Structure I
């Protein structure tokens, strides 16, 4: 494998002069800011929200750096992981020319964002055990393949992808390999973040939406080489992470212990629910999960799904997704919500 980032970057991105915000042009300390056409009198909410936020979120990155054990210059923050996904296409994939590979069943935004950016999508479906089909994957790669997307733990299947298999891809592909670890905090498997120095073509995505319970704040993280992060920063909107999100995330990151306690509670409830589901006559299989949800194969899945809706319980019907025939994806709820779900299923069983 011979990875050359310069050859991967789109020529128009190489030649791009990025937008320079007022805060980009000023370095150092100051007490009077008359450079950004802000409302100097304040705002109806809080006085400091009249100012534009730090465009590169350095204070927040410093704290994330400590939590994740990775240097700040290797961190990119996006308006949700979806912004990170879109920017990777815009930076490294030429519309109408390049292609990417996804491994379905997997997170749907890889395909949606590729279509928006006019990038060809090639599919290497997972095998029956929901692991990578390395042979099929290899046959799809050509000189225009720029990104391979691997979701681990995978959505909607819940399982982690074999580490060795992912490293095989990293070692034998000279484009970007993006490992999406949105659910890594619930997994037994270690994060790939620790391997960034070994693989210059590796990008790891994580989020604060799941284990940290901050879905409404929309903060996604990309970890990669400093060179890749520089390209992403060149293309992103000037102030992509608002000040309210930065402030609230900083406060949340002080509570690592509480988050770890919540993770343990969710994992315990997940395992307990898996046992209950497995005991129900209508359940054909409960797939192993390293996430905060379970994929459950059920007889007459549409009947069960519709019945749960009548009880005000919404789950995700994944029966139309490859390899997920007759399956519901069920998020682990609160203890009360889980009890209501189980009671409804038992009533349906009669």
Structure II
């Protein structure tokens, strides 16, 4: 049975979080003399001399309307990497606890674990890139705190079988994190609406992919109010800057344009799949629920270097387990896709 309080590190349970001036103030005011800001403004603009909302309520309220979940169930991080790191710092005892990843998968789960001195156990995916539930179960012990599941997965681009993820959620007493960075490009529905059924579930998404705002560094975690309270307890006071909050709010006002971009990218992904498959250099294209393709080619290292010489950068994943001989290719603009296809056609 999942018990959040027992999962928390003792020092986090006892932690009295930093209380900023904006945390203590509630309501509306015209004169702010509480936070030692420069009241005369900045040489750049007078709008950014004030500290931002530490809990980003306006952004969360806008996200709430888009995602169909209460703002109290939303955490905003400085990229998804902050959402990942805080879970390690809050729930994993350095030098004692362990987590399970399912490689090939997003590399920051492992990097962040090593930074926090947490053991990483690897339940390598099956040949069809699905979860190996037997191996995963055998790796779990009393010190296993988090299982990381990326779906749609990076770099394989496929979604995990929903029933398999539910098996993990129903049988693991620790946190199960489902990273949905690419969910907007998938036909599968998000796990966000399952939060009421699974108190141990954390769902991560991002503004970097479908929203086209990678430069803003805005990640999202959705979870029970109790887990979100832990996030807010551990995070830096002002982790999301004012400019990012304003631009995110503006983006959230125009979901129609975002949906149009998603449809356009999916259409180009399908067209790229057809055209790449016709090229002699391409041996296999794996099914994709993301905005990229995992493509097996005749000689990944040579093709990568050839494209680089032509000014086209893709990702060589040929040294990643189960991805031998593969390049990861992002869906670009129509012009960029055409340049790629023409170059590969001449290889």
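Output the label of whichever structure in I, II has the greatest value of distance in nm of label points 7 Å out along Cα→Cβ at positions 260 and 308. Across I, II, distance in nm of label points 7 Å out along Cα→Cβ at positions 260 and 308 peaks for II. Figure out for me which of the structures I, II the number 2.3 belongs to, where distance in nm of label points 7 Å out along Cα→Cβ at positions 100 and 172 was derived from the coordinates. Structure I accounts for this read-out.
3.1 is what came out when distance in nm of label points 7 Å out along Cα→Cβ at positions 60 and 132 was calculated for one structure; which of I, II is it?
Label of the source structure: I.
If Rg and Dmax of the Cα atoms in Å, for residues 52-219 alone computes to 15.6, 50, which of I, II did it come from? This value belongs to structure I.
Laboratory data are not the source of any read-out in this text; all were calculated from the coordinates shown. Quick caveat: nothing in here was measured; it's all calculated off a predicted structure. Cβ atoms are built from the backbone, for glycine too; each structure is taken alone.
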